[in-house]
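These are the structures in question, set out in turn.
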Structure I
Amino acid sequence: MARTQQTIWNQMVSDYTTTVQAMFGRNIDPAAFLPSNWSMYNMEGAIFWIIAGAIAIFEQIFDNYTSTTETQIASAPPQTNLWWQNFVLNVFQYNATTPQIIQFDTTNINPYYPVVNPAYRIVTQCAIVPGIFGTTKVLVAQGGATPAQLASGAGGPLNALQTTLNTLSIPGINIDAVSNPADNLFIQATIVYDGNYAAVISSTVIAAINAYLRSIPTTGIVSFNSPVGLMKLTDLIAAIRAVIGVVDVQLENVNARVYGISFPPTSNNMVNAKTWVLSEWNSGLNGGAGYIVPEQTTGYTFTDLRTDSSGLYNLNFTTTPLTITQ
């Protein structure tokens, strides 16, 4: 930070006085070098004042240069994974009838929209998946509480996003916008509840499961064991048990799948016949969409009857305590 001319002058005079007194103090009266004894026409004082003024101006120029440079660095697009994610979620705009064309600040070379409209920021889920050979996938969805894929095709939001990413990306870096249907989660479970809550237990438990799936982080940078789209069975159980009236939960069959995988499977990949196979599912990896919704296949939704002719629903609510087997 630039010093004032007076501060610099004081420092120069102090250093000068100390040095001269140390060198000549034995032969010359030290008081002669004290600023308090200088006349208003003292040559040393005048020279120091002029030099101090020049130094102060230089420091001010240097401060201004530093501030300008730091502002440009802060606003310029570094194109890191976090920068891409922030751009897609908090900057990118789309409107079906009014084209949103990205512009560049010619001073800071920073992308911006001439008219900022938060209502046009349609992307609500974004996971960045770094790949090899300079390729990065940007997994996106819209809808917030009811996430869904972005429409593709000419003039659609996915095409607009891809065009914008192409405009911003540097040579040698491929940024691919991908918006797939949500991963699906199938659950068969027995939920023991307090009979006093019979009228509301089914709807409140299903609402809790849906809320948990929406709460799974779907923004972030995908890497091994990252929390992006990570669904844990222990967290699922905790979400159900947190519902007032729930006494106990037993997961019997749980299957998580990418949308394109056929269903039902021959065996469930997370819990199969009450045996835990996988404890977590990362929707951001293995071709996943980065976000999860309840299974949509007819006969396998939460409120459908099981296909095994047991007469039970996939989410079976009972007041009978679970039987513990060894």
Structure II
Amino acid sequence: MQSTQTAVDALSRIPEARLLGEPSDATDAAYDALQGVAFDGIAVRAQAVVANDARVPVLVCIAQSAGRSSELPAGDNAVVIVNRVDGAGAWSVPVFPRRPEKIPRRTASAPPPPPAGGEAAQPVGSMAVQYLDLGAAQGMRWEAGSYAMRVISYDWRSNTVPIQARGAGAPAAPQDRAAREAQRLKWAQVGRGSAESLPHFVRSARSPTLEGTGIAAAFPAAPAASGASLPVYGTVRLPSQPARGDGPVTVETGHVVLARRGSVEPIVLALDVPLYAGGGGTMEGYFAYDLGKIAPAPLQPAEYAAYLVLREHTAGPYKVMIE
């Protein structure tokens, strides 16, 4: 069995002309590129630079065992998660078209008869390639700027792919810069709070450790009751940018994504994360929020796979239990 990175590398070698061609040809190119590659996981290829009013072609390859296919069919669990890197906003799009009615799944069909020796044959895994045009996805709003895309299927996630959308609008219009500066000044007045209350933005005993740059999150190990407090703690460390006055260097928008089994509608919750000047040419921030207060409705009892998404970074999955 090869690594998922082997599949990612294979997809990256597909000529751009085929990726931008007819969907059927792009899909065939993916199957051709993956000949001889055996892996378990999700690999994604997308067009790196697109026009914000044109197609945004994406190839999603999901390879999983027969057992996982039966328990977690990709058609019922696989979702594209896109977030804005240089601004706010996150969107989710099912990888596979929604079925208008329940039909028997191929993975749920009767197993083949046992061989002559009487011993049942071992089930084999499957690989599927799906083509999506995120430019036409319902609910997606593409503007000139930088985006990051990945696919999750409950507790599996793919590689993260950067996408640059170019168009008539500048990615950082004067009003956008003014709004971000106003947000930074607001957080300079709010302050960091105290570790004894939520939300707060100081390092605490529950802040996850993080080596180097990136993001990390921590959720409660014990189950939480529906509608009760659900704290999330996070650590963010990114390359620094010029500081302006007092308070945070910048305020980023992160998102917590909560995925349930058998659902292509994850819960996506936005969090403001102020970042302050750190050491070694970095800026860093710590946060703690009560997701129970941020969620628009009480989180339903389930076992969730939780992810933290911020800029081009993805952390998780983390197990979250709601009773």
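Coordinate-derived values only; no laboratory data. Since the structure is predicted, the reported quantities are computational estimates derived from the model, not experimental observations. Cβ atoms are built from the backbone, for glycine too; each structure is taken alone.
If Rg and Dmax of the Cα atoms in Å is calculated from each of I, II, which structure is the one that comes out at 21.5, 79? This value belongs to structure II.
For the set I, II, ranking by FRET efficiency 1/(1 + (r/R0)^6) of positions 62 and 310 (r between Cβ atoms, R0 = 35 Å, to 0.05) places II highest.
One of I, II was used to calculate helix-only ellipticity at 222 nm (-39500 (n - 2.57) for each DSSP H run of 4 or more, over all residues; to 500), giving -4500; which? The read-out comes from structure II.
Structures compared: I, II; top value of distance in nm of label points 7 Å out along Cα→Cβ at positions 54 and 126, i.e. the largest, recorded for I.
When distance in nm of label points 7 Å out along Cα→Cβ at positions 6 and 198 is computed for each of I, II, which one produces 8.6? It traces back to I. When distance in nm of label points 7 Å out along Cα→Cβ at positions 86 and 142 is calculated for each of structures I, II, structure I comes out greatest. 5, 15, 12, 12, 12, 14, 17, 9, 3, 0 is what came out when P(r) over Cα pairs in 5 Å bins from 0, in percent, for residues 158-205 alone was calculated for one structure; which of I, II is it? Derived from II, not from the others.
To test your reading of the models, identify which of I, II gives 40, 26, 18 for Cα extents along the principal axes in Å, for residues 14-77 alone when calculated. Matching structure: II.
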